[in-house]
1. Can you spot which of I, II the value 0.15 was calculated from, given it is FRET efficiency 1/(1 + (r/R0)^6) of positions 37 and 141 (r between Cβ atoms, R0 = 30 Å, to 0.05)?
2. Give the label, chosen from I, II, of the structure having the highest value of percent of Cα pairs over 14 Å apart, for residues 85-124 alone.
3. Given 2.4 as the derived value for distance in nm of label points 7 Å out along Cα→Cβ at positions 53 and 165, which of the supplied structures I, II does it correspond to?
4. Name the one structure among I, II that log10 I(q)/I(0) by the Debye sum over Cα atoms at q = 0.26, 0.31 Å⁻¹, for residues 45-100 alone of -1.04, -1.19 was derived from.
5. One of I, II was used to compute FRET efficiency 1/(1 + (r/R0)^6) of positions 157 and 181 (r between Cβ atoms, R0 = 25 Å, to 0.05), and the answer was 0.65. Which one was it?
Structure I
Amino acid sequence: MDEYLRPTEFIDCDSAIIVNHAREVTAGIPNSRDKAVRLYYDVRDGILYDPYRIDPTREAFRASMILRKGYGYCVAKAILLAALLRACEIPCRLHFADVRNHLTTQRLKELMQTDTFYYHGYNDIWLDDRWIKVTPTFNLSLCEKFKVKPLDWDGTEDAVFHPYDMEGRRHMEYIRDHGSFADVPFDAIMNTFLTCYGADAEKRMEAFHDGAFDREAEAEAARRGIKT
């Protein structure tokens, strides 16, 4: 398990800001499972999901930087959770898959030019002698706006995206598994983004850097007649 406990270029679990935050969040918690659950909720709801403000630099993908910013998309949130868990001596690795998102907003579709999210990131956590999959991507407020059941986790079973939302509509479909990694496959992710989202993807991304995904989700819910 050493490979999934030690610091890496992106999962800098030995940085002071990561160590101090992990200790603060898990203070007084005696066992690994409860620590992992507390950290899961801390990242899920404490780091706001924002798919627009993706900085394609290596520095921006470091866990310490993500914690300082307080927002990120799925990969960023998975990186941060991995770092916090490793800081608590809980083995964690990154897992990547291509997923089809059936509840994306119109504006995000315009940016991505597809409803497929390539290299969606989540976590494998080692507890009770087995790997458990968890997805800390969508914070509670977004789930409420989209009427998607939030992913709660008790530390014993997998917590990955549900295939249907609370109104029975298709939500998230896993279409390709890229496997697990001890650190971020940064070059593979960037190359895939450029290949699958188009050569001008970075330029299009800059035009959307105003963020505001949370407000957009509320407007999208209103357009669909969803009461929030």
Structure II
Amino acid sequence: MINTSLNRPKVLFFDVNETLLDLTVMKKQVGNALGGKDDLLSLWFTTMLQYTLVVSASGQYKSFGHIGAAALQMVAANNDITITEKKTREIVVDALQDLPPHPEVNNALHTLKNEGFTLVALTNSNNESLKTKIENAGLTQYFDDLLSIESVGKFKPFKDVYNWAANKMNAQPKECMLIAAHGWDVAGALWAGWRAAFVSRPGQQTFPLAPKTEINESDLQKVADILISYEN
């Protein structure tokens, strides 16, 4: 049942990779590099996320694509697969630049934009990569701003990222909503005092120990339909 008594958020922040953009083609390229072993593909992705946290917790910064490439080298090495650093960067960094949107994304963003929502992309990718991938996906016209964690030097879900993004948009945390397909991302936003909507893409789940998101739907259009029912 939709709760139509809720007020609309001042700013909608969107995670980009997997939430808006489909990673299927990129994952296939990574999977091929790992000998077609599906279990290694998921291990690569979790290793990449693990090392974004390691880098941030250590007070360092490396780009998301380069961490992904390094994680690919690590997983490959542990499974006696040889991939050069140059090849891993070609596979991961280049592939991240040209990802198609999920089928419903254009219409969902158009719906929200027409309803007067402020839309902002908030991603772990760097500034250059963010601008390129949004342009290549044909989504630029929907966004009021494109924000990368590169400006903070820490990756989501560090609280500093959400605080910085809210300040950047002149909004209080409670006026912000993150829309994402990653349980760790919506958990971080909720613990930072934001609202959150979860897009339950295949293979994605919310974290049971985190506060519940007020919206949990299977695609972005369903999320948009709920949001436009909220009070102005």
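What follows draws every value from the coordinates through simple rules; no lab data is involved. This one's a predicted model, so the numbers in the text were calculated from it and none came from an experiment. Cβ atoms are built from the backbone, for glycine too; each structure is taken alone.
1. Details: I: 0.90; II: 0.15.
Source structure: II.
2. Numbers: I: 57; II: 66.
By percent of Cα pairs over 14 Å apart, for residues 85-124 alone, the leading structure of I, II is II.
3. Details: I: 2.4; II: 1.8.
Computing distance in nm of label points 7 Å out along Cα→Cβ at positions 53 and 165 on every structure in I, II gives 2.4 only for I.
4. Working: I: -1.12, -1.33; II: -1.04, -1.19.
This figure was derived from II.
5. Numbers: I: 0.65; II: 0.95.
Computing FRET efficiency 1/(1 + (r/R0)^6) of positions 157 and 181 (r between Cβ atoms, R0 = 25 Å, to 0.05) on every structure in I, II gives 0.65 only for I.
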